[in-house]
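Given below, in the form of structure tokens, are the structures.
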Structure P
Amino acid sequence: MLSIDIKTDDAGQRLDRFLRKYLPKASLGSIYKMIRKDVKVNGKRAKIDSFVEEGDIITLYLSDDRIKALSKTEPRASSGKVGRDFLTIYEDENVILVNKPKGLLTHGDSREKKNHLTNQVIDYLIETGSYVPRVSRTFTPAPANRLDRNTSGIVAFGKSAEGMRSLTEIFRNRQVDKKYLAICHGIIREDMDIRGYMRKTENSGVIKVHADADKTLEGKSVHTIVHPIKTGKYNGEDYSLLEVDLKTGRTHQIRAHLSSIGHPLLGDEKYEGKTLPDLKIRNQMLCAYKLKFLETGKDGLLGNLGGREFRAEPDKVMKQAIKKIFKGDIV
């Protein structure tokens with residue numbers, strides 16, 4: 001028998017979903033069977049779709065060996081080895097906004113499973129006591145948005161389960177205004193409102209943008225607004241410094257969309273941009289530098305973020321490029 005005391009981060013979930021996270025090696029069918037026969041909430045039988053609340057006691061009438069076999073591994077502790085490459089922009093008890101550097105993955109992948117932004121933030125939260133894995137058994141802090149490895153800028157994490165749910169809803173409902181700083185090839189002098197349809201090529205993984213929908217091919221609509229800030233010249237080539245407003249949030253949207261209109265990002269060889277080794281530019285010049293929360297509900301969990309705008313500094317290479325190409329700093 002095992003008694004589980006529901007804490008804040010585990011509350012607000014359906015009973016079946018909580019048990020699926022708590023016993024991840026159990027099948028959905030076995031979870032339903034447990035709820036009917038082997039589970040009580042506060043000493044009483046509960047329905048599959050009932051919600052668990054803070055302070056509830058869930059009792060599992062299972063053997064210790066079976067609970068161990070169906071459980072996940074021991075809650076993680078801070079490794080203390082992945083370092084901390086990000087900078088904190090804002091933090092409260094429910095969310096943390098960080099500036100992700102270029103070259104760091106937001107999540108791990110098959111080649112890098114340890115040293116990525118999510119692990120770095122989790123380690124930081126464990127070390128500061130903001131996240132205690134042994135208490136939050138079914139919740140792990142996670143990002144509400146993501147950036148490509150070589151795009152720097154603001155990534156928002158939920159520190160608590162309620163904060164994560166609220167943050168995810170805000171991003172899903174587009175109640176945030178995301179703006180990027182970019183350097184592209186060529187001259188753009190006027191605002192541009194560009195739309196199209198994105199498709200991923202089968203072998204290269206490159207995204208192609210087409211102006212019109214093709215009913216014979218699958219494609220997702222994209223909408224990007226471009227605002228030129230400055231124009232400049234370097235080694236005889238023209239460049240534009242842009243503020244880019246994403247109205248849809250597709251993978252590689254800015255990179256593919258600008259390339260499709262003949263203005264690829266400086267350094268973005270995958271999308272026909274050129275590198276500038278003398279300025280150490282080998283990847284796309286792109287930074288998610290502004291994040292404004294448009295509406296969060298005054299009485300909601302994240303009400304203090306409503307109307308606030310946060311900014312991230314571009315990395316040293318991009319700042320140096322702006323000085324060299326555009327003869328000045330960011331405005």
Structure Q
Amino acid sequence: MSIQTVYIFGVGGVGGYIGSRIVAATEKNPNIKTYFIARGAHRDEINKNGLILETGDKTIVSHPALATEDLTNIPSPDLCILCVKSYDLEDACEKLKSKVHQHTAIIPILNGVDIYERIRAIIKTGYVLPGCVYMGAFIKRPGVVRHLDNDLVIYGRDPQHSDRIPNEIIEFLNAVPNMRFQFRDDPYPAIWEKYMFVAAYALVTAHSQRTIRYVHDHAELKTIVMKIMSEIKSIAEKKGFSFSEDIIEKLTARGGKLQPEAQTSYQRDRAMNNGRNEGDIFGETILRLGRELNVPTPVTKKICDEIG
């Protein structure tokens with residue numbers, strides 16, 4: 001099967017960067033069309049002026065086939081990269097499920113360790129290739145995405161179809177320049193490592209309303225981050241995953257390498273105070289898994305209680 005129709009579902013910072021790179025890689029091929037699933041002023045600006053990507057000292061403008069919130073009149077996707085926030089996941093899957101055909105590949109790169117199960121509760125067909133992303137990017141204003149650092153997407157086999165290697169997807173994504181897509185037979189160790197990093201920093205940055213770098217450089221806040229990582233690590237180990245002895249130190253150190261202004265999306269959502277945030281996918285999921293597996297999570301609980 002050749003890749004002819006691509007959805008970037010959720011064109012925030014991460015989705016905007018990935019979408020821009022895919023459009024640039026395929027713009028000379030009339031057989032490949034990329035659709036940005038976006039809404040509001042961001043959608044309107046993209047349709048009017050293209051998506052403006054600021055990365056390093058470069059500004060890149062990309063024009064998808066269409067930016068739309070309505071999937072009714074666009075073709076079914078061969079590949080859908082799912083970049084929505086966790087609180088939009090259920091709604092996105094409800095919209096997407098009627099468009100998914102038996103060969104559609106969905107790569108979800110949301111934060112979370114149970115995203116596959118959440119998707120499969122709604123979408124029964126196609127292939128869901130669990131993934132995660134390392135990237136700092138955000139919507140600067142409608143139609144404009146600012147990319148800060150990193151460009152790595154890790155994804156792997158569908159657990160329900162573990163005998164299938166999606167070679168056509170691997171080939172397509174490996175041909176996208178200025179992006180690193182890594183296929184792994186089992187992506188879950190990477191997904192758990194990313195979750196340790198992002199959940200711990202998300203909870204502490206949202207609690208303190210400080211940047212990731214500030215938290216890393218602040219001894220007391222950094223200690224809290226490491227304790228939350230340790231609780232998540234214990235949950236993952238109880239589920240059968242193993243990590244290097246120094247994994248917490250390595251993951252914590254990544255926070256000190258980010259741009260000084262880098263924030264977590266949970267922190268930004270909490271600051272906006274509009275009632276929509278990723279508290280469920282971070283704190284509540286850690287607490288729930290801790291209860292289910294009889295793993296103590298006192299530091300996570302204290303931070304969650306204080307965040308409210």
Structure R
Amino acid sequence: MAQPSQGTRISAAPITFIVRHELWDGNIQDHADQGVSIDVAADVMGRETALLRFNCFDIERSYIYGPENPNLKIAAPAMLGGEDRQSAGTGALYRMDPVVDGNPIGWTVRTLAAKLPKMLDRAGYKAIAQAADMDAVRAALPEVEACARQLFASRRNTVKHNRGTDIFEAGAIRFGLEMRRLPIGDGGLAIHVLGDIGGSTRKSYVEETELLAFDCFWDGAHYHYGPRNKNHRIYWDMTLVEQPLDWVFEQLEGRKLAAMLDRAGYPGIAADVDLDTVAAVLPAMKKRAYEMWSEGERLTGHGGLPLDPTPNLAAD
């Protein structure tokens with residue numbers, strides 16, 4: 001899992017709390033996820049070392065003893081064999097229970113205030129556990145919590161794409177097709193799944209929002225659940241999915257759209273989707289999508305890729 005080098009540092013000597021926002025991409029770092037990590041760090045043999053890590057993400061809600069301790073042993077209960085094993089330098093990972101633990105940031109702060117020395121000892125850092133100044137820790141924790149909550153809310157990675165050049169209405173939702181090229185040269189055919197939220201269509205304040213996005217790029221092909229919402233992004237395994245556009249239509253023709261919209265954070269729209277209406281639209285949309293794909297092949301050698309970068313008008 002990627003661990004960014006920068007973060008907000010809050011000192012409670014000899015402990016330092018490091019708070020970061022992180023974006024995980026499916027099939028790159030791990031599963032698709034976003035959130036805040038809180039590290040408990042200190043100097044170990046002249047090097048700042050993460051002693052504990054708390055993952056306060058949308059999906060990944062866990063904590064790790066000794067994420068950088070190669071000598072940490074993980075004991076199994078007797079009923080499961082009872083044999084100690086080395087952590088292989090990745091620490092001992094435990095899951096929070098979202099049902100009983102509640103918000104992961106709040107749980108982390110409460111746990112640090114009550115259990116930090118015991119957790120440091122369990123992570124293999126007995127001397128630091130004994131040296132920890134719990135008065136200083138408890139004084140620092142409100143700042144740690146405020147920083148974590150602010151980062152969780154403000155640093156979320158979301159995207160706003162163009163709606164597409166070719167629009168296909170399908171009842172509660174619509175599809176937009178776009179030949180897309182990034183300034184770095186990557187790109188291809190993009191399929192945007194759009195819906196109206198925030199009011200009925202007769203209201204002036206109704207907003208069209210991109211609910212799902214499928215970027216069938218020639219290099220970094222990926223798709224987004226809720227690009228304006230949680231924006232959980234998954235890169236296709238191109239060994240298994242050799243033609244992303246085929247994969248997209250397999251899901252749409254397999255009537256997976258409502259489930260995907262629910263996963264994107266739009267259960268109300270998912271409930272309103274008429275899959276028969278979608279199915280009726282798909283033949284014409286599929287025909288046009290492959291025409292645009294072929295045009296990109298003709299122009300650039302990559303399906304759906306135009307000659308010039310595509311201005312992101314939606315972001316203006």
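Read the figures in this text as sums done on the coordinates, not as results from a lab. Treat the numbers as computed from the prediction; the structure is a model and nothing was measured.
See the values below:
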item: Origin of the value -12500, where helix-only ellipticity at 222 nm (-39500 (n - 2.57) for each DSSP H run of 4 or more, over all residues; to 500) was derived from one of P, Q, R; result: Q
item: Test item: Rg and Dmax of the Cα atoms in Å, for residues 112-231 alone calculated as 23.4, 66, pick one of P, Q, R; result: R
